[in-house]
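Please go over the structures that come below.
Derivation of every value follows stated rules applied to the coordinates shown; laboratory data play no part. Values in this document were obtained by computation on a predicted structure and should not be read as measured data. Cβ atoms are built from the backbone, for glycine too; each structure is taken alone.
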Structure 1
Amino acid sequence: MSRPPFPPFTEETAILKIRAAEDAWNSRDPDKVSLAYTADTRWRHRTEFVTGRDQVVPLLTRKWVREREYRLIKELWAFHGNRIAVRYAYEYQDEDGQWHRAFGNENWEFSADGLMSVRHASVNETPITEAERKFRWPLGRRPDDHPGLSDFGF
């Protein structure tokens, strides 16, 4: 299995890789998302450390049960060789109806076949009101004409 584009990345291919990841995460389909990672992928996600797709799927399943109405935007920060640094923000509503906006950074490392082998994520979040929401497209893929993070000043 492989997942183009392949390293080493250019700015153009890094942006394509980031958008593919954003689209997959906005699908909220843990099985689909897990296929972008190597079988032995290693993650740091908030306070969880997981290894392998078999641990990624339950982590994402739990995440999207808790984080309803999830909408994510990712943006390139830097790239070099087989690594990409990403900044991101997402909004979601918790089980009590409270809206949140989360901001974070991810460091990604890819194998030669274009699958992500390492993912380190750091995230902070803040409660927001419904009126403060910025990510208002229908659930699923962010429309191409929707503003990105820099457009919002995030």
Structure 2
Amino acid sequence: MEITVQWIRTSWTKESRGGEAASRRNAAPVGFALPHDSGSFAHLIRMHEHDGFEPNDSWEDLSKVDVQLCEADGRLRVLPRVQPLFALPPRQRRPPAVRLIPGQWVRWQLNYRFSSALGIRGWSYWLDTFNIAYGPVDADVFLSAPTVFIDEQGPLR
């Protein structure tokens, strides 16, 4: 069965925590049309503060995407990975994996906060959005409302 993955990473610093820059960041899309048949690749979109949150897309091997995908019994089990090193903000209890049937898709969002190794530079932030569909899909599938939405964002302070 076909698996379609779109991974959107939005990154910023404290400069985009408020005002006009935060408005641009918050207006960034959480889903994009698929450019063409992705085969066994994930569609990656990166949006950074330093270029005004303009989307830049590329392709990545599915095995390199930070999400567990497992097909069994006609369903797709989906669970994004959260590494202990990247566990800020604190996540008390993670939601269980989502099991999709053909024709369904999930949007799962996680956010992170980082500091430099020595704390010399300020904080930086990421928002990862995983759009994952099971079965054949149209190019505009991720522009609509998902079957399942998981918001696993924590407070960034």
Structure 3
Amino acid sequence: MAILPRAHREFFVTGSPVSVNRYGTPAYRNWRGDVHAESVKGGTWSGCLVTAACSVRIRYFQHLDRRKDVDNILKAILDGLDGKAGSGPKLPMRVIHDDRDVEKVVSQRTKIGFGTRLSGRRLTPEEYGAALAALSAQAAVFVSVGAAPNHARSVVR
């Protein structure tokens, strides 16, 4: 079942993201499993939600967590989005068909504390929820999957 290219998904995962440097460990497999579980939670589709090129935006809210590099946390998150959870084969219900379909990734880390001012007008509801979740845990990661960038506007022929 092909979904419209405008399919969009936002969610957050509470907890400390796992670095690609821990690839193959149980912690890495558990984290990408957590990402997958949150990404499909409450989903009403079957198969892949986004079957075409897409973009992914990640915001790592760091509270009490040891600071991690924003580039090293990407692999496990993208693996979770394309159905890799645990050590078995890809799961059939997933957000993206394959991480090769991701044409743009934006990743940022935001240090957050109890004195940090949060604006509900500047953050999406899921992003706001991730910030609040980070304050009650050690960290949280907000993920947004959307349409691919419009290359026609950036390429001159």
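One of 1, 2, 3 was used to calculate relative contact order in percent (Cα under 8 Å, 6 or more apart), giving 39; which?
Here the read-out was taken from 3.
Where does the value 2.8 come from, among 1, 2, 3, when distance in nm of label points 7 Å out along Cα→Cβ at positions 53 and 77 is the thing being computed?
The structure behind it is 1.
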